[in-house]
Structure P
Amino acid sequence: MLWQDIVISISNILFSYALIPQVYHGFKKKKGFITLQTSLLTFVGLYAIAIAFLTFKLYFSMTITAITGTFWVILFLQRLIYGKA
């Protein structure tokens with residue numbers, strides 16, 4: 001495993017950890033607190049980065065980045081389903 005893979009993965013783990021309360025809050029309040037544009041562009045970008053990591057064979061970074069992207073998909077769906085806060 002490359003040291004870059006470890007640094008990227010740790011950073012993305014922290015980003016994912018930071019999103020957990022936001023995702024939970026959205027489910028608890030049944031409201032979408034993040035704008036559609038923000039969540040859409042973020043999850044598309046994160047999935048694109050995950051694919052790039054895959055091509056570099058940075059498998060752990062790819063997995064963690066995809067998980068972070070999935071949290072952003074959840075925030076996007078919360079906004080679509082629950083509406084604006």
Structure Q
Amino acid sequence: MSSCRICGAPDGHLRIGNRGVLCDSCCDDTPRKVSREVFYRKYFGTDGKDTPDAIKREFYDDYRSSTHTLAKYIAATTTGATT
């Protein structure tokens with residue numbers, strides 16, 4: 001049994017894609033996401049070799065369930081960012 005990764009809505013009108021399993025409402029509110037490789041390169045620089053895998057996965061999962069584009073997510077989660 002699946003549920004929406006953002007709001008937790010149970011099975012029903014769920015969509016499965018690169019943003020994970022989302023209900024119709026969350027899917028409409030969540031912009032398309034970049035691949036894991038692109039995210040690591042843009043967020044951590046190069047390929048993120050110096051960042052532990054667990055940290056990279058946590059940030060990517062958070063990004064995937066956010067309502068931000070990649071640029072807005074980076075701005076919202078980096079030091080000194082203003083939103």
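Read-outs throughout are calculated quantities, based only on the coordinates presented, and are distinct from any laboratory measurement. Values in this document were obtained by computation on a predicted structure and should not be read as measured data. Cβ atoms are built from the backbone, for glycine too; each structure is taken alone.
Miscellaneous remarks
- Of the structures P, Q, the one that -12000 was derived from, the read-out being helix-only ellipticity at 222 nm (-39500 (n - 2.57) for each DSSP H run of 4 or more, over all residues; to 500): Q
- Answer label among P, Q for the case where distance in nm of label points 7 Å out along Cα→Cβ at positions 40 and 56, calculated from the coordinates, equals 0.2: Q
- Structures P, Q were shown, and relative contact order in percent (Cα under 8 Å, 6 or more apart) at 22 was computed from Q.
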